[in-house]
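Throughout, read-outs are computed from the coordinates displayed, never taken from laboratory work. Predicted model only: the values in this text are computed from it and were never measured. Cβ atoms are built from the backbone, for glycine too; each structure is taken alone.
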Structure I
Amino acid sequence: MTLKTARFFLRTLQTRNASNVSFIGLGQMGTRMANNLVKKGQQIKVFDIVPEALSSVSGAQQCSSAEEAARDADIVVTMLPTGDIVKETLLAEKGILKGMPKKALLIDCSTIEPKMAQELSRLSTDSGVRFIDAPVSGGVTGAEAATLTFMVGGADADLAEARPVLEKMGARIFKCGDIGAGQIAKLCNNLILGITMIGTCEAMNLGVKLGLDPKLLTDIVNVSTGRSWSSDTYNPVPGILPNVPSSNGYAGGFSVPLIAKDLGLAEAAALSCGTPLMLGAMAHQLYRALILNGYGDKDFSVVYEFLKGKK
C-alpha cells in the first residue's frame with residue numbers, strides 16, 4: 001500500500017467516524033443505544049416526543065423535532081414502537097424526511113411489519129434518502145452492554161456505511177437479505193422468545209409451588225436441556241439475577257404490549273404465507289390477557305407473577 005493510498009483510507013475512516021448521526025426514539029432500548037454511541041465517541045443529535053427523555057442521553061445535542069434532528073445528518077437511526085409511528089415520524093410536518101439531506105442513510109431499528117419496512121424504503125427513496133431495516137435482539141441488557149445483534153435488510157453498500165455506527169451499539173451484525181428481511185428474522189426470533197418465556201415461567205412456578213428453591217432450579221435448568229435466554233440471562237423469578245426487570249418489580253425492559261404486538265405481527269406474516277403458528281397464537285393471547293389484567297405497564301417476564309395467581 002502506497003503512502004497516498006494509506007492517507008486516503010485514513011481520511012475515509014476519519015470521515016465515517018465523524019459522520020453526523022441522529023437518533024430518534026429514546027425508550028428503554030433507544031436510550032441505552034444512544035448512550036453507547038456517545039460513550040464510544042460519536043457526536044449525536046437526539047429527539048423524542050417525550051421531552052424528559054432527551055436528558056437521558058448525556059452529551060447529546062437535544063432537538064425539538066424529528067426534522068431538526070435529521071437536518072444535516074449523514075445517518076439517522078430510529079428506534080420506535082410500531083411501523084405506523086415510524087411512518088408518521090418520517091412524513092409528519094416536522095418529520096424526518098423534511099430535514100434529512102439527499103443521499104443520507106436512514107437506519108430503522110424498530111420491530112415492524114416486513115411490508116411496512118418495504119413501504120418506508122419506498123417513501124425514503126422518493127425523498128432521495130437511502131434506507132435499511134436493522135431490528136435488534138438482546139433486550140435492555142444487550143442494549144446496556146452494547147452487545148446487541150442487528151438483523152439487516154438492505155443494500156450491501158448501505159450496510160457497509162452503517163456498520164461503524166451499528167458496531168458502537170452491538171456485537172453482531174447479520175445481513176439477512178433485501179429490505180424487510182431483517183424484520184422477518186426479528187419476528188421469528190421474537191416468536192421463539194415469547195413462547196420460551198412462558199415455558200420458563202410455567203416451569204419455575206411449578207417447581208416453586210412443589211417446594212423447590214428457585215435458585216437451585218435455575219442452576220439445574222441452565223446446565224440442562226431446558227436452558228434458554230429466558231432462564232440464564234433474563235430470569236423471570238425475582239432475586240435470581242440482578243439488573244433484570246423481575247428483580248426490579250418488573251419495571252422497564254420489554255413491555256407486555258410490545259411482545260404482544262410482535263407476536264401479532266408474526267401471526268399476520270404467517271397468515272400471508274399459509275404457515276401455522278399454534279404456540280405463537282396461544283402465546284399472543286396470553287400476553288393480551290396480561291394487558292387486560294393490569295400488567296400492561298410491566299416487562300413481559302411478569303408472566304411469572306400472573307401464573308402465581310396473586311392478581
Structure II
Amino acid sequence: MCPSGFSASSTAEEVTHGIHGSGLTAIVTRTTRGIGVETARVLALRGVHVIMAVRNMNAAKDVKESILKEIPTAKVDAMELDLSSMDSVRNFVSQFNSSGLPLNILINNAAILAAPFTLSKDNIELQFATNHIGHFLLTNLLLDNMKKTAYESKKEGRIINIASDGHRYTYPEGIQFDKISDKSSYDLWKAYGQSKLANMLHANELARRLKEEGVDITANSLHPGAIMTHILEPDLVATIPKELLNSLGKYEIKTVQQGAATTCYVALHPKVKGISGEYFSDCNVSKPSVQGNDTDMAKKLWDLSIKLIGE
C-alpha cells in the first residue's frame with residue numbers, strides 16, 4: 001500500500017471521506033469543466049465554502065445549481081476571472097478581498113493546452129500567461145489574506161498548483177527565459193510543458209519563502225493524471241508527441257473522479273499537514289524531473305514573474 005493509503009484508482013470522495021472542511025474557504029480556478037467541477041463538488045460536499053473563479057459565468061451558474069441540487073447545504077459562489085488578463089486577476093482579487101471572506105485554500109487549477117502561438121492581452125505567450133503568470137499574480141495578491149486567515153484561524157493555509165508530468169516534456173533548458181514570447185522558437189507542446197514546469201517551480205520557491213517567513217501556509221504542486229476530458233479529446237491526442245503522451249500516462253487514463261483525487265487530498269487531508277514544496281501524484285509524494293527540483297531555476301523564474309506582473 002502507498003504511504004497515504006491511496007492510489008491512482010482512488011476517487012476524490014474516497015480520499016476525503018470523514019474529513020470536515022466546515023469553516024474553510026477555498027478558491028478554485030476553472031471549475032466549469034473536467035476535474036475543476038469535481039474538485040469544487042467534493043470540497044463543497046466536505047463543508048468547504050467554494051469560490052469558483054471562472055471565465056464563463058453562465059457555465060458556472062449551471063455547475064453551482066448542479067452542486068446545490070445534490071448538496072442543498074453547500075456553500076458555493078462564482079466570481080469572474082480571466083487568468084490571461086492581469087487586469088482581470090487584479091479585479092477578481094479586489095472583489096474577493098472586499099467581500100471580507102477569509103481564504104484557507106487556493107487551488108490553481110486552470111490551464112490551457114497546446115494553444116497555437118498567441119499573445120495574451122499583456123503581450124505574453126498565452127499558455128505561459130494563463131497557466132503560470134495569471135496564477136502567480138493571483139497567488140501573490142491573495143497571500144496577505146491567506147496569512148491573516150492562517151494567523152487568526154490557527155489553521156494551516158494550503159496553496160496547490162495543478163502541474164503535470166508533462167513538465168518533463170519542455171524545452172531543453174527548461175524555461176526559455178529570454179524567449180518566453182518568441183514566436184520563432186515556439187513549440188506548442190513544449191510550451192505547455194514549460195508552463196507546467198513553471199507551476200512546479202513557482203510552488204517550490206513559494207514554499208521556501210513561506211517557510212523562511214515562518215508563515216503557516218504550505219505550497220505544493222501535483223500531477224492529476226491523464227483524464228479523459230476535453231483536454232484529451234481524440235483529435236488532440238493524435239497530435240501529442242509520443243514522449244509527452246507517455247509521461248501523461250498513456251495507458252492509465254483516469255476518470256474525472258479519480259483525476260480530482262490528488263487535488264482534494266492535498267487540499268484537505270490531515271496527512272499532508274506541514275508538507276510543503278513537494279510534488280504529488282496519485283495522492284502520494286512523487287519525484288519530478290531534475291529541472292522540477294532546480295532551485296536556481298525556480299528563483300530565476302520568480303524574478304522574471306515579478307518583472308512581468310510589474311510588482
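Computing mean count of other Cβ atoms within 10 Å over residues 126-133 for each of I, II, which one ends up highest?
On the way: I: 20.2; II: 25.5.
With respect to mean count of other Cβ atoms within 10 Å over residues 126-133, the highest-scoring structure among I, II is II.
Upon calculation of relative contact order in percent (Cα under 8 Å, 6 or more apart) from the atomic coordinates, which of the structures I, II produces 13? The read-out comes from structure I.
Comparing distance in nm of label points 7 Å out along Cα→Cβ at positions 70 and 94 across structures I, II, which is largest?
Values: I: 1.4; II: 3.5.
Top value of distance in nm of label points 7 Å out along Cα→Cβ at positions 70 and 94 goes to structure II.
The greatest value of distance in nm of label points 7 Å out along Cα→Cβ at positions 270 and 294 among structures I, II is that of II. Could you tell me which structure in I, II was used to calculate Kirkwood radius over Cα pairs in Å as 19.2? Answer by label: II. Kindly point out which one of I, II the value -15000 was derived from, the read-out being helix-only ellipticity at 222 nm (-39500 (n - 2.57) for each DSSP H run of 4 or more, over all residues; to 500). It traces back to I. Quick check for you: by FRET efficiency 1/(1 + (r/R0)^6) of positions 22 and 166 (r between Cβ atoms, R0 = 35 Å, to 0.05), which of I, II is greatest? Result for FRET efficiency 1/(1 + (r/R0)^6) of positions 22 and 166 (r between Cβ atoms, R0 = 35 Å, to 0.05) over I, II: largest is I.
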